1. For distance in nm of label points 7 Å out along Cα→Cβ at positions 36 and 100, which structure out of I, II has the highest calculated value?
2. Determine which structure produced the value 72, 20, 15 for semi-axes √(5λ) of the Cα gyration tensor in Å, calculated from the coordinates; the candidates are I, II.
3. Given -21500 as the derived value for helix-only ellipticity at 222 nm (-39500 (n - 2.57) for each DSSP H run of 4 or more, over all residues; to 500), which of the supplied structures I, II does it correspond to?
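Where a number appears in this text, it was derived from the coordinates with a stated rule and is not lab data. All values reported here derive from a predicted model rather than from experimental measurement. Cβ atoms are built from the backbone, for glycine too; each structure is taken alone.
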Structure I
Amino acid sequence: MKLEILIDQFIAYRQALGEIWLDKCTPRAFGRFMGSDVELEDVTPENVNAFLAGKGTMTQTWHIKLSGLKSFYQYVISRGLADTAPLPLISPARPAAFEPYIYPEAELMSLFQAARTVAWARTLYAGDLHLILLLIYSSGLRVSELISLNRGDVDLDECMLKVRQSKFGKTRLVPFSPQLRDKLSAVEARNKNAEGCISFFVSPSGNRICTYTLQNYFRRLRNDCGITRHDGARYEPRIHDLRHSFAVHRLTSWYQNGDDVQLLLPHLSVYLGHIHLRATQVYLSMTPELLGEACRRFEDYALGGNDD
């Protein structure tokens with residue numbers, strides 16, 4: 001049977017089971033890598049190794065792709081369409097754990113200011129890159145959540161976004177700053193002239209914005225601003241790190257204001273769309289500034305000060 005047909009059947013089967021957060025990209029990317037006319041039995045271990053290797057640099061992506069292929073071949077074998085999987089028996093060591101980058105305020109201002117005037121983002125309307133970055137940071141959205149916004153998901157009267165079926169299949173309401181209302185209103189007015197696409201953010205060609213394109217635009221913008229890591233971490237700052245920065249800056253602000261962070265932490269967890277509080281708690285130790293604020297709060301408490 002054709003590999004491409006089996007991949008489509010596998011994805012349809014897993015979605016029918018209710019798996020919302022399903023890695024569809026890896027099997028489909030493998031299908032494109034192999035070609036549309038390849039039979040399942042013609043796939044060799046060498047083909048798989050070449051696909052996993054990509055550009056040859058060992059990253060977490062290697063393991064993510066292997067996991068996606070394992071799921072696909074488990075499906076194939078369970079249906080008697082193959083006896084074995086042409087997957088590597090030994091996996092290389094995983095690279096160092098990923099460390100999110102927290103943008104200082106000065107770098108955020110640099111990014112936002114530069115995004116106002118970019119002329120090279122040809123698949124975005126003028127000003128949209130600036131608005132997108134502001135919305136991701138100020139609302140703590142995942143990039144995929146922003147791109148998935150449809151026209152009916154943006155309530156300009158209530159300054160509220162409806163984030164549907166996000167990473168863990170949850171739908172939640174996320175407020176946005178009233179200062180962004182006019183900019184979002186302009187996008188909504190422009191959308192009235194766009195037909196055939198329900199997306200809120202639409203490219204000049206009338207299509208939903210592509211995640212890959214947005215990531216590339218941000219990478220170029222970051223380079224133009226001269227923003228890079230100096231902590232020895234493997235990955236350069238990403239657009240998704242705007243979300244991490246939002247969370248850390250919010251926690252830091254709460255500590256500085258004397259707020260009850262432990263009481264507010266579950267609210268932040270819901271706001272970010274986390275299903276477990278521990279996913280939000282990791283932000284508490286993410287920067288020296290935040291740790292410093294937490295230590296000062298503990299010292300005040302331990303010495304008998306105000307612990308409000």
Structure II
Amino acid sequence: MSKIVSIDGMTWMHFHHPSKEEIKEIVETYDVHELIEEDIADKTTQDKIDVYDDAIFLVLHFPKYDKKNGKYMSNEFNIILGKKFIVSVTKYHTNHIESIREEYNQDLREDEDRDEHEFKISPYYILYKIIDVMYDKVLLALHKFNLDLNELEENVFDEEGSSKDLLERMLLKKRNIVFLKHLILPQADILQEIQKATMNFYEGDLDVYFEDLQYKTDKILANISVAMENAESLSMMYNTLANIKTNSIISLLTILTVIIGMMTMITGLYGMNVQLPGQNVTSTFFIILGTMLIVSGGMYILFKKKKWI
């Protein structure tokens with residue numbers, strides 16, 4: 001358990017992967033509905049909002065990068081929002097909570113507007129900061145995606161452009177982009193539901209903050225759309241170059257087969273069990289060998305002239 005903020009009667013508590021006892025303690029301490037205890041204990045794959053008489057319960061999912069395999073996974077945020085408290089619970093540890101705390105304290109120190117300062121000492125502003133910071137992290141991740149895609153595009157035209165390693169990196173990028181889309185897309189509707197729900201708990205105007213979050217959601221989805229288009233274009237380039245390389249190899253093998261076939265036909269004539277001219281002459285072997293070389297060379301020159309090889 002970690003008490004992040006406690007000021008003027010408002011408290012923000014954060015838990016990372018709490019035990020059943022800690023979850024029960026949360027419910028008892030803040031006297032919230034017992035169903036919240038079950039929701040926190042169970043893994044939820046979809047974002048949702050439940051509104052109770054004295055609290056709002058949220059389930060939001062934000063990306064967490066796994067450095068071991070280069071994949072993004074879902075970090076579930078369970079948030080209990082009351083009039084004078086907010087409790088956040090995460091499935092995985094995240095350093096972003098500490099950065100949110102630092103930004104929040106900085107906001108309080110720099111704010112000179114009394115009314116604005118009073119609002120910021122509220123769970124609603126902390127909720128805004130949590131979502132806002134996590135969205136900023138997603139935007140940074142998408143920026144890095146585009147840089148990585150540009151690097152992959154350059155590698156595609158290298159000699160090893162069709163290597164297995166490059167293909168795996170491309171597929172991993174596409175997987176991560178699609179994952180982010182599925183993670184963030186439902187939150188546009190959830191934000192609207194949160195905005196409606198908070199009206200019953202807070203009399204002030206929260207529109208400007210939710211408009212900012214909606215703007216960032218739209219920006220994230222727009223960046224994801226661009227990244228997906230870039231990834232698809234990159235895949236098409238890769239497949240085109242790979243097909244060209246494959247066709248070139250097949251053409252070369254076909255030409256070699258034709259040349260070898262001609263040589264085999266010549267040697268086959270003198271492999272028949274019949275009497276042939278020059279069969280008993282020593283120089284016949286060299287004549288046949290020379291003929292094979294001349295025919296092969298002629299075919300090579302012909303294919304080269306026609307730009308088949």
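1. Ranking I, II on distance in nm of label points 7 Å out along Cα→Cβ at positions 36 and 100, first place is I.
2. Label of the originating structure: II.
3. II
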